[in-house]
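Before anything else, here is the set of structures, which you'll find just below.
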Structure I
Amino acid sequence: MSEAIAQAIPIGIAMALSPFPIIGIVLILAAPHGRARGLAFLCGSLVSVAAAGAAILALESRVDPAGDDGPATWVSVVKLVLGALLLALALAKWRGRPRDGEAPELPAWMAATQTLSSWRSAGMGVLLSAVNPKNLVLIAAAATSIAGSTDEVGAQVAALLVFVVVSCAGVALPVAATVIWGEGASRALGAVRGWMLRYNTLITTVILVLIAATLIADAIGAIAGS
């Protein structure tokens with residue numbers, strides 16, 4: 001179990017630092033009825049990440065991903081493919097970055113956060129947390145790593161739950177801060193939003209490269225040792 005959790009936590013941290021879900025929740029919390037809609041956004045994030053991770057994990061667990069000698073060869077191949085996809089996403093993100101003096105282009109969904117209902121806030125949590133292509137690749141990477149670490153269902157479920165909690169921490173912490181401190185948290189969250197908007201390209205690129213390097217290194221090490 002400990003190995004599966006150790007595999008899942010770094011990828012969960014990478015997802016937790018994903019800029020757009022954090023920016024989205026901060027904008028929602030700053031709007032009228034922000035607490036209720038923020039909780040809905042968080043629920044959407046948690047449920048969607050858990051569902052996507054469970055579906056991928058269940059699919060991969062049907063084909064003997066882990067054995068006595070370590071992960072199956074196909075697990076390493078999948079890790080290589082996912083690592084390559086993350087590197088491609090990092091390159092695309094970096095090449096599309098604002099040039100010196102240019103303001104970052106803001107997605108249209110940011111304006112919509114001010115008028116969303118609770119149900120639509122939950123839907124936005126799903127879109128930004130699990131349906132987001134970058135995050136979906138990270139979820140697949142976590143599920144693959146967990147599946148290749150252990151074939152015990154209980155250990156897989158525990159590792160997946162840890163991954164879900166860690167990966168949604170970037171959304172959960174602003175919600176918790178607002179519930180605990182109310183309007184007193186607004187200034188700090190506004191500063192976080194501004195920082196994320198300014199540096200989201202750099203943050204995302206570095207995270208993707210680090211996780212890709214880890215996946216590729218793990219895969220090469222497993223293949224070389226088999």
Structure II
Amino acid sequence: MAAGWLSNVPDLRRIAPALAEALGSHGAIVSLPAGVRVYEPGRAAEAYLIVLDGVVRVQQVSEGGREIVLYRVSAGESCTLTTACLLGHEDYSAEAVTETAVKAVALPRTVFDELVATSPEFRRFVFGAFSSRITALFRLLEQVAFGRLDVRLAQRLVDLASASGEVMMTQQQLAAEIGSAREVISRTLADFQRRGWVDVGRGRLKVVNRPALAALAAMA
């Protein structure tokens with residue numbers, strides 16, 4: 001029988017019965033709590049993962065401990081790095097951590113290889129997701145290499161702030177979000193505070209002038 005979890009993946013809802021049967025027969029449901037490392041550098045890719053619920057954060061950590069968030073995998077999405085490792089028979093070069101409790105389906109490597117080789121629908125799903133994510137990663141690379149840090153930080157603050165302006169991230173986490181150092185983020189936030197755009201306190205951060213930050217972010 002077709003797997004019930006297919007309804008959680010919009011791009012797979014109207015697939016052929018034979019493919020649905022294969023996915024239902026071989027896909028194993030896994031549940032993970034928040035804060036679990038899904039994979040790490042040097043580990044072999046053993047299964048193709050499709051997230052059904054929750055969020056997985058994929059990040060790169062340098063030898064010096066600097067972090068940058070590459071992307072997040074949400075419900076209905078697959079992990080691009082896992083796809084690349086499975087196709088190229090390479091080990092992981094980054095790490096993935098569950099940001100929330102996560103429910104996902106895991107397809108063994110052998111099943112993934114067979115479906116990619118025999119199912120046009122599955123290939124379209126895999127490579128469509130892969131193409132979109134690679135494009136986004138190139139945009140991230142361009143921003144980190146050539147974009148102004150204050151502009152990128154302003155954009156993240158606008159995106160992350162709640163309706164009341166609260167930003168539920170530490171300065172270290174913000175640094176990882178945009179690929180910078182905590183000290184640089186601290187100096188930039190201090191400048192934003194002098195301008196009256198944010199309120200930075202011990203263990204808290206609040207956006208108090210969202211339009212000003214949005215105007216700066218629009219310079220990207």
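Values as computed for the structure displayed
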item: Of the structures I, II, the one that 20 was derived from, the read-out being relative contact order in percent (Cα under 8 Å, 6 or more apart); result: II
item: Among I, II, which structure scores highest (criterion: distance in nm of label points 7 Å out along Cα→Cβ at positions 97 and 209); result: II
item: Structure responsible for -13500, with helix-only ellipticity at 222 nm (-39500 (n - 2.57) for each DSSP H run of 4 or more, over all residues; to 500) calculated and labels I, II on offer; result: II
item: Computed 1.16 for Cα Rg over 2.2 N^0.38 Å - originating structure among I, II; result: II
item: Winner on distance in nm of label points 7 Å out along Cα→Cβ at positions 49 and 113 once structures I, II are ranked, highest first; result: II
item: Which of I, II yields 3.9 [distance in nm of label points 7 Å out along Cα→Cβ at positions 89 and 169, calculated]; result: II
item: Structure with the greatest value (metric FRET efficiency 1/(1 + (r/R0)^6) of positions 33 and 73 (r between Cβ atoms, R0 = 35 Å, to 0.05), set I, II); result: II
item: Highest-scoring label, criterion being FRET efficiency 1/(1 + (r/R0)^6) of positions 25 and 185 (r between Cβ atoms, R0 = 30 Å, to 0.05), among I, II; result: I
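Values in this text are rule-based calculations from the coordinates and carry no lab data. All figures in this text were calculated on a predicted structure; none of them were measured in a lab. Cβ atoms are built from the backbone, for glycine too; each structure is taken alone.
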